[in-house]
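So, here's a batch of structures to check.
Laboratory data are not the source of any read-out in this text; all were calculated from the coordinates shown. Note that the structure is a prediction, hence the values are computed from the model and not measured. Cβ atoms are built from the backbone, for glycine too; each structure is taken alone.
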Structure 1
Amino acid sequence: MSRLGPWEPATLEERIGRLESLAAIQQLPHRYGVAIDSRDMDMMVDLFVPDVRVGRDEVGRDALKRWFTATMSHSRASCHFIGNHVVDFDDADHARGIVYCHDELDHPHEGQWVQGQLQYWDTYRRLDGEWYFERRRFHRLYITDWLNRPHHGAGNEGLSSALTTHQLPEAYPSWGRFWEQVERERA
């Protein structure tokens, strides 16, 4: 298996196609950041597959647009800085990735400008030659007001926002296994 996932292209054409796909997939998170920060919800939803699942009960871009509009109306300005991005291909039309993000959000009603670190754990699907987000899972390391020093889990306790988040680094299955092994070796 290569560092680009379990799919191994067999021909030169497939290898070039994988490189083009990698470039297209890596544009998705950057365009997502621009769409969120500019509040261009049409641009946002066009980054997702037409049959995107929204929560447990809704499907489709219209439902996603309603959800994002409601969610992003809680903050005034925002800035999403996209960092590391790892992509693994399952086959020519399906891939997975992890994207690091530093985000800042203006919450004027609370008198706060918050900053945070998070990751998106994505699945991607190619339809009619174009790559889209199939799903984005949101994992937060911290979020805190600029005037506070960040600490592990800051802002995640008692989280009542519309965004579902999972605590980092505990969200990684390897995290718990690592510390269990360390404890066994120390015992």
Structure 2
Amino acid sequence: MIRPATPSDAEQVGPLFILSMGHIAGIFANSDRYEDAIPFFEKFFRQRDNQYSYANTLVFEEENRIKGSVTGYDGALLHVLRQPVLDELRKNKPDFTPDDETEAGEFYLDCIHVDKNAQGKGIGKKLIAAFCQKALSLGYDRVGLIVDRENPEAKRFYTNLGFQVSGEKDFMGHTYFHMVKKSINYLVR
């Protein structure tokens, strides 16, 4: 079942964030151990007005366990939603200023995560379909995301779901494909 997340989901969703964040989780935790970022993500997930909030997240729950989640928001709100996260990160890195990974006019899929033990069962596709339906219900006609150029498997996954490369973005030390899905008025296959 896919449902809106609640603050009480933090302990199950927090560890999922590091699955898709990769090296970015290490930057946030100031550690080579990505799992050190779990408390960071749990903290922001429990709060309402930031890019990693439960308010911006849908979860896939099965047998009382969250097996995956998708987090996203209006791309025009990036700076507002990012500010609480930046305020926290700048306590240790005062000059930390990441590039923008999204833009106005798109509903931005920031993070999608599926538990390693639940991958390959279509959960990611279902979460993306639900995310696209949410975007459509909010009046958006396109969904955007970024995919690390060094992850051709993820690029192929999103291409197969109808996303197309619209450009490249430098973000947090890597170059990403900016991919967009237009005409989201149908469910993802």
**Fill in**
Note: Rg and Dmax of the Cα atoms in Å at 18.3, 57, derived from one of structures 1, 2, originates from structure 1
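As an exercise: distance in nm of label points 7 Å out along Cα→Cβ at positions 9 and 81, calculated from one structure in 1, 2, equals 3.3. Which structure is it?
Working: 1: 3.3; 2: 1.4.
Structure of origin is 1.
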**Request:** Assuming 2.7 is distance in nm of label points 7 Å out along Cα→Cβ at positions 105 and 137 as calculated from a single structure, say which of 1, 2 it is.
**Result:** 2
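Check the numbers for relative contact order in percent (Cα under 8 Å, 6 or more apart) across 1, 2 and tell me which is largest. Please report the intermediate quantities before stating the final value.
Numbers: 1: 15; 2: 19.
Greatest value across 1, 2: structure 2.
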